[in-house]
Every structure is written in structure tokens, then in C-alpha cells.
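Enquirer: Alright, structures below, take your time with them.
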Structure I
């Protein structure tokens, strides 16, 4: 976790309200952000529709590529609740990690985890593994919902479109997850029942 330090926050801190767009896909930018409290969602437009990529919380960071490549933002980041951030340009970031090497180690660790998650997604795609892809997207959906259920019909429609699957195939996998006790279906809503079981399906064996 990145600790909250009053000196750092007085220099680099920002408070954002729920529903605030930090930056949009295609924007120019020269800052990265470290989350000190609250959650944000990371999304992209694919075929004109929003695709959820990640939900990030305290200790996570985003926008780091702007410090390295200076390219336009590759995703949109929106707050899910009130958020406290540290915002750094390249000079400020280098100065911070020189004084706080543990923060640099934390960032390296999280970058490695992101690479691992990307590899998982590629393995599911390579194997055309509908169960794994649906499990990964369910995990993101439940994280974004913050403990609330997911609307069944909307979930089926979005997963079918974004994952290029037939709606019947998506529905069949969700019904399998319900029989296995991973999710519960109540009043047209999907609820998470077994987080560890969902994680197990979303993490493929190595190739």
C-alpha cells in the first residue's frame, strides 16, 4: 500500500467526487495518479460500447504510461465513489520515489500483477475459453458494483457483445456457475456467492 503522507498530499493531492472523469481515452496527459482512498473504474470504447477493463482501489495507480511514452490516454478513468489521489508529473514522481523507495517497489509489484492478468486474458482468448472470459468479466463487474448484484439480462447482453459470444452461450455458462454455487440468481439479479471459486475459473493453467 502507498501510505498517505501529509507532505505528499499537500503538494500532489486531489479530492474528486463520485462520477468524475479523471481523463478520457484519447486525451493528452503528463500525469500519473496513485489512489489514496476510494475506487475508480478503467474502461475503453469498443465498437461504440463501454468495456470495463479494471476496478482500482487504495494503493493502486493509473496513467503511468504518460510519464514514459507521452502518448494519448488509452482508456477512460472514472471515479466510482469519492476518491483521494496523488497526481505526479515525471519530475514529481522521480523525486517521490527517490525519497520513498518502498513506493517504487510497490509499483513494480503491481505492474507485474497487471502483466499476469493480461497473460491470463490472452490464454483464455487463445483457447476460446468462454468460461474463463466470462469469469474474468464477472469478477470485474462485481468489483465495480461494490457488493451489489448485476442485472442478469444486461450482463448477458454486454458479455455476448463484448466477448463475441452467443447470448445462449453466456446464459449457459452463468447457469453453470449458479449450479456450482459460484453465483446466485435472485429476482433477475446475479449475486456473487463464491469469490474464490470465481477466481479459480478466471485463472487459467499455464501454457
Structure II
């Protein structure tokens, strides 16, 4: 029986990370939203502010303002252990390979054995991100690239690695289609994947003309 995704954790509370958390919350999925600790008394301020911004976006990123009740803010120094409870852990931090690799090393030590880990990167190599990680981690690792704004863009781009298990791939595809209402497109682990390469090509045509 396919294990259900009942709880998620998003690491990175920027525009994309917070929007993904809000989208999941809108479909009834409790979600941790973690970022680096802020300076000052409130170390969770970055993720808290990101959640509040979700309430102000126009057009609205949330299905309902009540959805934020399913998002718990935190920071990666004090609360990273919360990911132990997550069925799906989504990385949405800055697009720098070394930062992502350091984060995945920490995630590997905390994730439960069957938890799926994915990156929202728009172009960094999956193989390079997974380098040095365990066999189990790599079986449960893939790229799930959402597009901005997450609520209104129906596309979900998926990149699997050479060691990504078929069962993990099928879990994410089924969840993306049936639960999240996304159209799935599969891409190879090449620079910028499919959608961004099409976008770049389109811009080049405009410049050329």
C-alpha cells in the first residue's frame, strides 16, 4: 500500500518556500516552515513574517486565511528536529549548491526512513546535490520544481535521479496530481530542466528579433 503524505516540512521561507507551504496547507497538509534564525529576540521572525506576507499577496496565494493555522514557523537551528515527523521534506533555500548540500547532510541525519526529500531548485543538478548522501537518502530524493505563483501555476516539474526509487516517484506523482491538482512534467537532470530552458529560449528569440 502506498504510504500517504500527511505532513510536510519546507525549509526556506522565501517567496517560493512560503508559497509552497501555503499551498500544501490549503489542501489540509500541516506544514513546518523553517528558515535561518533571525537576529534579535524572536529567532523565528523570518518564517513568521513570511507567513504573514501570505495573507497580503494579491492575487491571494492562500485558498483561505485560515490555512496559516496549518503552518508552524521555526528556524533551522532550534527546530530542525521537527522534520522527523514529516512525510515530505522540501528544500527551498538559496540557489547555491554548497548550501543545499550542507542542508541535505543535516536532513539525512534526522529524516525518518521513508520520508521523501525533494529540492525546489530550478536548475541545480540533482546528482551534484545528492553526492555523498546515503543509498537510502538517494532512493527517496528527487526534484519537485513548483512555479510561481504556486497557487495559480498548474505545472509541477519532476526530476528523478539514477537511484530514485520508482515507488517514491509514483508517490509524488500521485500526490501532485490527485491531491494538489498539478499537471506533471518530467525533466532530465540537465541545466535549467524543461520549463526554464523553454523560457530562456523564448527570451533569446525576442532578443534576436
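Throughout, read-outs are computed from the coordinates displayed, never taken from laboratory work. Treat the numbers as computed from the prediction; the structure is a model and nothing was measured. Cβ atoms are built from the backbone, for glycine too; each structure is taken alone.
Enquirer: Quick check on the output: 2.4 is distance in nm of label points 7 Å out along Cα→Cβ at positions 113 and 137, derived from one of I, II. Which one produced it?
Expert: Computed on structure I.
Enquirer: From which structure (I, II) was semi-axes √(5λ) of the Cα gyration tensor in Å calculated, if the value obtained is 24, 22, 18?
Expert: II
Enquirer: For percent of Cα pairs over 16 Å apart, for residues 33-152 alone, which of I, II scores largest?
Expert: I
Enquirer: Quick check on the output: -9500 is helix-only ellipticity at 222 nm (-39500 (n - 2.57) for each DSSP H run of 4 or more, over all residues; to 500), derived from one of I, II. Which one produced it?
Expert: II
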